[in-house]
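Nothing in this text is a laboratory measurement; each read-out follows from the coordinates by a stated rule. Just so it is clear, the structure is predicted and the values come from calculations on it, not from any experiment. Cβ atoms are built from the backbone, for glycine too; each structure is taken alone.
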Structure 1
Amino acid sequence: MKRAYRNKPLTEHDKCFNRLHSGVRCTVDRVFGVLKLHYGMAKVRYLGLIRNRTRFEIMCVGHNIKRGLSIQQASCA
């Protein structure tokens, strides 16, 4: 995201850039917020990249399954 500084407002190109990227950023930030709040991703649990990466991937799979089930139930009802 681009931001304005003192005595230098955003150009129209920068405003358009921010508008296009804000939707994607909102979606990604919401998912990371859920992972931090409900799945304990705020802190790393293990020393080493492989175990932490595996844990993160498992949390993402769990989040996707939970989200998919809620979407499926909403479409059936």
Structure 2
Amino acid sequence: MALETLSMGSLSAGIGAGLAAIGAGIGIGRLAGSALEGIARQPEAIGPIRTTMLIAAALVEGVALFAQVICILVLGK
């Protein structure tokens, strides 16, 4: 029974880490695409758009990092 529980924990940690990475990649891709579209429409607003994009990308990566840490904690349990 303990071996099955251990393997299920490893499987869930791997799936969780993969989904977190995929979600962050999709989110940042959409964020960058929207920012480039906004810059193409209003080139004079490149500064504020870039700043907002970088802050939002950092927040998305932060959530992905927390998910990775939780998956590592599940793996160590």
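Annotations for the structure displayed:
- Across the set 1, 2, relative contact order in percent (Cα under 8 Å, 6 or more apart) reaches its highest value in structure 2.
- Source structure (of 1, 2) for helix-only ellipticity at 222 nm (-39500 (n - 2.57) for each DSSP H run of 4 or more, over all residues; to 500), computed value -25500: 1
- For 14.3 (Kirkwood radius over Cα pairs in Å, calculated) the corresponding structure among 1, 2: 2
- Origin of the derived value 2.5 (distance in nm of label points 7 Å out along Cα→Cβ at positions 8 and 32; candidates 1, 2): 1
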